[in-house]
Structure P
């Protein structure tokens, strides 16, 4: 297990993560990329605690995701199964488990203040914290066809993983209004939403 974790985690995080896996009797499965989630936790019918984490995550997001899911296990065992999955019990547990990892031996100095800020009030997913998500994505392997909504010019057309096409519109507070081409309906997109740029609008082109 230690050798496998070395491939997916920051070097100095391997042993403490392995200690948590052993302490809470986690059956860890590293799985193929899933678009809709980075990881999940399940208590199987036999009582085994199964956690899955995407193999495609960079090592810093993998670490945060692993501790996120262990926090679900610990919170449910300590406070009962009726608590909200991402309620205060889970948040306090996640903070407690994550604090020992928020140090320069594990995370790059550029990430530390962003991670520290996130864990003042951790969200249900690191992807919903746009600032943290964008910072973490700088450590992803480069993908030629991948862009993020905040990067592409106004009026550009982009495609989601499921094939739906949208045109980028105005920013509303923290999110972008985008029009689905097939239906004309407006949707709000987080700035860090991953998309495939289909057509880049030039400054001379009208946005609609």
Structure Q
């Protein structure tokens, strides 16, 4: 192993992660969460048409590979006159994917809140929307933290697929350095280490958040 290459390439790879991978994951996750909430509410709707739309969306997203979704948006959409740069394409693809998977997490979290909580809101004159935002969602959020945190950690790793549409992030930097140096094993192992480092820090943050939220639960 070329240790000098490891030292020289560490900062460019780390910077690729901090300036590319993490912002891409954060933006996609934030948008995906909003989409997940909308889809979850569609799934819970008593209107059969709205409920079907929610189910169809989840089925399509969960039933197709993320890489195919990414390629459809970046390479396929120009054929219908919609041409997007690599970054917006990646954010759209990852957001749609997160929305499909997180929607079921959010739906299950909402259903886990006792029906009496809805009734309590109605008793004090809250509208359904206000009861949802003030009573139900805060309780559902605590339940959904562990699975949503896992979704975010998986997303950080999945952003490596964005290198295939020329998004400059950690793995794209690794490809460039490996191609220039011809030290593929060394550079890719170093990239894997940085991904692991990011995920370890995020997992530690997840554990701390779970413990903090657990303080407000009666045992």
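Values in this text are rule-based calculations from the coordinates and carry no lab data. Not measured: the values here are computed from a predicted model. Cβ atoms are built from the backbone, for glycine too; each structure is taken alone.
Miscellaneous remarks
- Structure responsible for -25000, with helix-only ellipticity at 222 nm (-39500 (n - 2.57) for each DSSP H run of 4 or more, over all residues; to 500) calculated and labels P, Q on offer: Q
- Source structure of the calculated read-out (relative contact order in percent (Cα under 8 Å, 6 or more apart), 29) within P, Q: Q.
- Read-out semi-axes √(5λ) of the Cα gyration tensor in Å, computed value 35, 18, 16, structure in P, Q: P
- Looking across P, Q, the calculation of distance in nm of label points 7 Å out along Cα→Cβ at positions 128 and 152 that yields 3.1 traces back to Q.
- Test item: mean count of other Cβ atoms within 10 Å over residues 16-23 calculated as 15.2, pick one of P, Q: P
- Structure (P, Q) behind the derived value 20.6 of mean count of other Cβ atoms within 10 Å over residues 56-63: P
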